[in-house]
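Take a look at these structures.
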Structure 1
Amino acid sequence: MSNDLKRKVTMDPSGFVLLADFVPSVVQEIRYYSTYNFIGDRIDGYEEPCALLTVEAARALKAVSSEVNVKGYRLKIFDAYRPAAAVKHFVMWGIEDLDLRMKPYFYPELEKQELFRQGYIASQSSHSRGSAVDLTLLDMKTGQEVDMGSPFDLFSEKSHPDSRAVTEEQFENRMFLQQAMVRNGFKPIDCEWWHFSLEDEPYPDVYFEFPVSSKYFKR
């Protein structure tokens, strides 16, 4: 059976939670709801600037949050569940859109087509399975993001977790985040220091299409 036939697509949000309800200490800056992202427009499917995750991923992230809180940090979330419509938006932008206005900020060294070839953008995203998260650390003393050597969604070799084009302190900051995530059941990828997905994800072959909204979780 092909991978395409194995995949299931659904609108059912019943296995998800609103992350802020589950981990109240997280800070959220949902970039694809805003216009400050690599496309420069709000992304399809983002109806509210809120992070959603599967119950299992949220539970694991709560453990990460508790661990880093003790060390003086909070988690800052850039993206979590990403609906299939958003991924389609990315793909169509890559194929058809000639707009390069955000290139200096997010992919200064690469052409748009290379973003797909090098794995920064995928036609099927693990985020759409609901157990992947893009995040960083906030220093609770300063209220500032911890210096990771490159900003979120900078599509560059400098953003690879093991890049040595950053300072030793920046590399150690990346490893601190990565080790906390791995200890609590997440796995990293090799091209983005901010991206992690739950190792034992509950829906490995399911892609969700419901929009990013808190309306599913109103009591």
Structure 2
Amino acid sequence: MPEENNTKIKKLESIFLNEHFMAAVCVFIAAAGLISLIFFRTQMDAFEKFGLLIKLVSAVNIYFAFRHYKWDVVKGLLGGVLFCLMYHEAYHVLGELWSEDFDIYLVAGVHGSIYLAAAGMSLWMTIIITLNHFIVNYNIRSNPKNVILNRIAIIFKFAAYILLLASNRRLGLSSSVMRENLLGQLTDIAILLLVILIESQFESFKILRQGLLSARRKEEKFI
């Protein structure tokens, strides 16, 4: 009977609470970072290489830290990856797209304007997700409002990535640049999935903790 109950629980368990899914996401981030460093390193500046290395190394460390129940290490590493992503997007949007290249994208027409708007929206969502990540994970009690806010921001960021990928094809970029952009954006999408996975795990632990504490209080009342 206990084995049957465990099987039923596993079937009903959310995919975001599945450790195998977390492992697959971490492997994808590490593999995508490695492929980018090998095949597209000539197109990257020093900071882009550094950012990719952070994503690659951190993804591996996040998984092993999680497996060894080092919660603060996991939260800190993921926060570092998000800050790196935020800084990179800020540099891309404010330092490149909305400065010297601004007119180039406007001249490209509708697709250029969509690309600029999507990049700006993506940056804004990353700022929200990064700040909210610490509020969600460093709060002792469960905070569903912040979790929901992060989910909404991630959904909007996914929408921004879809717009970026669609408009990429219409901007007349070279095939190598398009491949680099595609791999980079897929890596960032995987990082967002990692955010959802880790926050889901921590929320489940917080809810379980609250349930155990309330049960303990009830027992103490009867004693």
If you rank structures 1, 2 by distance in nm of label points 7 Å out along Cα→Cβ at positions 46 and 78, the highest one is 2
Of the structures 1, 2, the one that -8000 was derived from, the read-out being helix-only ellipticity at 222 nm (-39500 (n - 2.57) for each DSSP H run of 4 or more, over all residues; to 500):
1
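Supply the structure label, taken from 1, 2, corresponding to Cα extents along the principal axes in Å, for residues 86-173 alone with the calculated value 50, 22, 15.
For Cα extents along the principal axes in Å, for residues 86-173 alone, the value 50, 22, 15 is produced by structure 2.
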Answer label among 1, 2 for the case where relative contact order in percent (Cα under 8 Å, 6 or more apart), calculated from the coordinates, equals 29:
1
Note: Kirkwood radius over Cα pairs in Å at 19.2, derived from one of structures 1, 2, originates from structure 2
Working back from 11.9 (mean count of other Cβ atoms within 10 Å over residues 38-45, computed), options 1, 2, answer is structure 2
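Bear in mind these aren't lab numbers, they're just calculated from the coordinates by the rules spelled out. Treat the numbers as computed from the prediction; the structure is a model and nothing was measured. Cβ atoms are built from the backbone, for glycine too; each structure is taken alone.
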